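Structures for review follow.
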Structure 1
Amino acid sequence: MNILFRGGRVFTPKGVLAESVLVRDGVITAVGPEGDLARESHETVDLDGGLLVPGFTDAHVHPVQAGLERAKCDLSEVFGLDAYREKIADYAARNPDKEWIDGGGWDMSAFPGGLPHREQLDFLDRPVYLIQRDHHAAWVNTRALERAGITADTPDPADGRIERDGTGTPTGVLHEGAMDLVGLLTPRPTAQDLDDALEDAQRHLFSLGITGWQDAIVGSYAGSDDQLPTYVAAARSGRLRARVVGALWWDRTRGLEQLDDLVARRSSAEGLDRFRASSVKIMQDGITENFTAATLEPYCLCGGTGLSYIDPGKLKEYVGALDRHGFQVHFHAIGERAVREALDSLEGTDPTNRHHVAHLQIIEPSDVPRFAALGVTANLQPLWATHHAQMDELTLPYLGEPRSSWQYPFKDLLDHGTRFCAGSDWPVSDADPLQGIHVAVNRTEPGGSVHAGYPTAQTPFLPGQRIGLVDALTAYTAGSAWINDSPAGVIEPGRPADLVVLDRDPFDLPPADIWTTRVRMTFVDGSPVYERS
């Protein structure tokens, strides 16, 4: 089947062109004037003044987890204690037979100091386990603590913390590794639950123009379940249409003895058209708001320098071994010490393995040039780089200056020649690439965000770190496709026709209106997988 895309502009490596695109049998065959391409029979897709872009690739996302949470008590679309309690009560009433009330999506900034309390959930007579939107903490009620046997005498795990009051009594917030103390007691999803979650997530991502992604945790972590069999089964059956790389989870409680297991897990996905397990995810620290991000200097107000989940001395040995075995290493690094530890461990590795560091909230300025020098890609989550309650009321007071001004230095990285990819971390934040692109360009909250009404939401956050629309769009397309070693991500002859029709041309909009752009149609290999009704 031939398709001619006409009537708008096209985002190509040569620029934004007023051209048409011809697709034959799922492959882009020509980009040029409509008259030159319309000589053979074809179907027509009228861009209607919109922009044709490559399918987006999300370089850091958790679709199966998101799908599971969407089917549970999902708090991500509301904000505030009253709204959360109403949503939780409604979910409990609709699910009277559920032993546990579980789900997630609550926002730290909805609570004083970022901390809810178990008593706020004690109106239910069942145990409650709700994962924080950032997935670095859980909110539980008294019944859940009792079920887990957690008391004032329970020690903190090495990789986490039980929040306590002045008497040492647990308050109902479990940070990082402490989440497992309750999370592993909640009912496990069945294989069918995981399959359904992946299919639901794929539909949602297609509706946002996302035709490929890297799942940033394929393995068991914080009460999650191994998703590798889910992806393999979906790829073998043809139900997985997107182009996906799975980042296998590095178990921080183990060492090099797990390398053989990782090689075997990678091999189990070999030969699949839509899925590869060629990356390994190393989570080196936590987040700033609960003081688990690894920093060089102590946090203001509370002290401490966070956690390095893997000893830096051992980290270089582990990364070197993964690199020699041909794995890509995908780091989580939030604090400036974690970023430095990741870069130190990547010294001397093979750049062709396409290693990348995600989140990059704080980078000490002397480390910024090292990304390009080492051939390490910066994996951006732009949506976080704004003034919102969590940033202004929790992060900035805890970081202080000059560290607060080192956050999300996109322009500095770009000026040093750093390669970019980009993603959402969904369900941590909105999966819509166009909202992330808006923030990368403006450093302000998108108009449709739940935080858009915050008093400083439209005040640019460190405006000197804004990047241009071309660079932001490239990060979400060619950059992220490159990190996945995908043939898609670029509109040029010979590439797969993974394409997205936008309802308007963001290059014709004032930058402050980029967020209003929506996906009208999404194609994978020239076949429509989403059309907005």
Structure 2
Amino acid sequence: MVGDALNPVTDAIRREERMEWLGVRHEEAAAFAASAQSQLTDDLAVCMGTVGPGAIHLLNGLYDAKKSHTPVLAICGQVPRESMGTDFFQEVDNDKLFADVSVFCQTLVGPEQVPYLIEQAVNAALSQRGVAVLTLPGDVGGLEVDKDTPVPQFVSSAPTLVPQAAAVTAAAEAINAAAKVTMLVGMGARGARDEVLELAGRLNAPMVLSLKGKEGLEHDNPYEIGQSGLIGNPATALAFSSCDALVMVGTDFPYTEFLPEGKTVVQLDVRGAHIGRRTPVTHPIVGDAALGIKALLSGLEPKTDTGHLDHARTLYQKWRDGQEHFTDPAYERKGFGLLRRKVDNPDERIRPELLAAAVDRHATDDAIFTSDTGMSTVWLSRFVRFGESRRLIGSYNLGSMANAMPQALGAQALDRVRQVISFSGDGGLSMLLGDLMTAVTHDLPIKVVLFDNGRLGMVKLEMEQVGLPEFGTVLHNPDFAAVANALGLKGIRVTEAKDVDSAVAEALAHDGPVLLDVLTNPDEISVPPKPTFAQMKGFAIAKSKEFVDSPE
């Protein structure tokens, strides 16, 4: 966003044909957009915020980049040099403010520093896969840089890390000794797809994928059994509990309560600091996923018994078949669906599963998906399948609200032709609603699919699972489609299940930005893969309290 300290910089961008400036309505949106661009390109992305509040607003999106291990450069304004340290109007200490989020943070106080500080900042971001912050005082941006100033030179990709042979040998021996092996594979193994599949085949191992692991590893995978955690299913719980050895590759899956205990655990990760911080690891291997698996394969004996894999895959397919019932527009008009509607959907709102499945059907094979933290991510994980070319971005490590739409803006700015779809929650979208106008201003044809359930859905579920009635989660929403139309987007509002498929097709076929506002059921439950008695009891207690407290 333009403003005071950075005005000379934005004016320079105006005069530079090789660069495109994208102005936002809130700096947080700029940082989320940059984080998305960096993750999609695996290269540096840049965002800017001017002095004081403008820089502060960048923080949340920058933390998303930090926790996603992706390189972003933030250029921040500062008061003029002579006013620094005087508590001047809007002055904040950027070096302190950004110390935790950044791998590099410095204030540029003269033009002679330009090539060296830029070089250090960018190289730190690229090599350490994190955020670099350069602060520019208001009186520095307009100064002349000497024409003989050296051009900064940036590092290339990080070197491939070869795992230690002894660690690989010990891990292979442990795996050979295990009768049943389950794999947990994450985004760190996306570049090792062939090796991952060969390993699963050698071991006849069911493969649990992290959410980000869907991208690149889900398609044509005869070993895949979905996700774990709150977005998981019974097959992943079975595969974990019944295995003798767990092999983790390229994942920092954080939800320890879903991981098995008392198993032999092999973990392969390029970041040594990630190994063992979620569950005790018997055999750590630090190194590149592809190289590590190739080394393991040379010492592994084939496991011929397919019982463990078959059991998990059968249960997974049965669960998926059961989920498909909710994607039928006529589900609530017959049999068990009619009875269920009276219990959990008396207002006859649209099932979110139906919406997610329709988007999956109509989206292009190379669509980029973003999703807000919360229930919209649950429906994406369960009903959107990722082929060879689809991409997925979300705030899956920071867990911020309001990330999906601005991340979609960043993705669409990379390629205005490629389809970009945001799975947005009504709570998340309303936080940064103003940046829908950014899509209009800069001709970014994003498709915002809004799960409009009038709730902070995940918070509602969290409360009810521990026996608390929902409180503070109800959202009094406007007609978001009408708001979108007023802002210059195409707004489509859907209130009937029978209209979902045609509305999704219409939205995705439109050549400009669209907001598809679908009124979904707020009481749709995402059941954990293995719900505990305490969770079921808590939910029952919460529902009874909600009924008693209801004004109806």
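Please treat every number below as a calculation from the coordinates, not as lab data. What you are looking at is a predicted structure, and each value in this text was computed from that prediction instead of being measured. Cβ atoms are built from the backbone, for glycine too; each structure is taken alone.
Given that relative contact order in percent (Cα under 8 Å, 6 or more apart), derived from a single structure, equals 18, which label among 1, 2 identifies that structure?
Corresponding structure: 1.
Quick check on the output: 3.0 is distance in nm of label points 7 Å out along Cα→Cβ at positions 155 and 211, derived from one of 1, 2. Which one produced it?
This value belongs to structure 2.
Given a value of -6500 for helix-only ellipticity at 222 nm (-39500 (n - 2.57) for each DSSP H run of 4 or more, over all residues; to 500), point me to the structure among 1, 2 it was derived from.
It was calculated from structure 1.
Assign the value 57, calculated as percent of Cα pairs over 29 Å apart, to the correct structure from 1, 2.
Derived from 2, not from the others.
Further question: State the single structure among 1, 2 that was used to calculate mean projected area of the Cα convex hull in nm², for residues 11-314 alone, giving 18.7.
2
If Rg/Rh (Cα atoms, Kirkwood Rh), for residues 195-474 alone computes to 0.98, which of 1, 2 did it come from?
Here the read-out was taken from 2.
Something else now. Using the calculated result 27.4 for mean count of other Cβ atoms within 10 Å over residues 331-338, pick out the matching structure from 1, 2.
Only structure 1 yields this read-out.
Further, regarding this structure: Identify the structure, out of 1, 2, from whose coordinates mean count of other Cβ atoms within 10 Å over residues 67-74 was calculated to give 21.5.
Label of the originating structure: 1.
May I pose another question? Say we calculate distance in nm of label points 7 Å out along Cα→Cβ at positions 259 and 291 for every structure; which of 1, 2 gives the highest result?
Across 1, 2, distance in nm of label points 7 Å out along Cα→Cβ at positions 259 and 291 peaks for 1.
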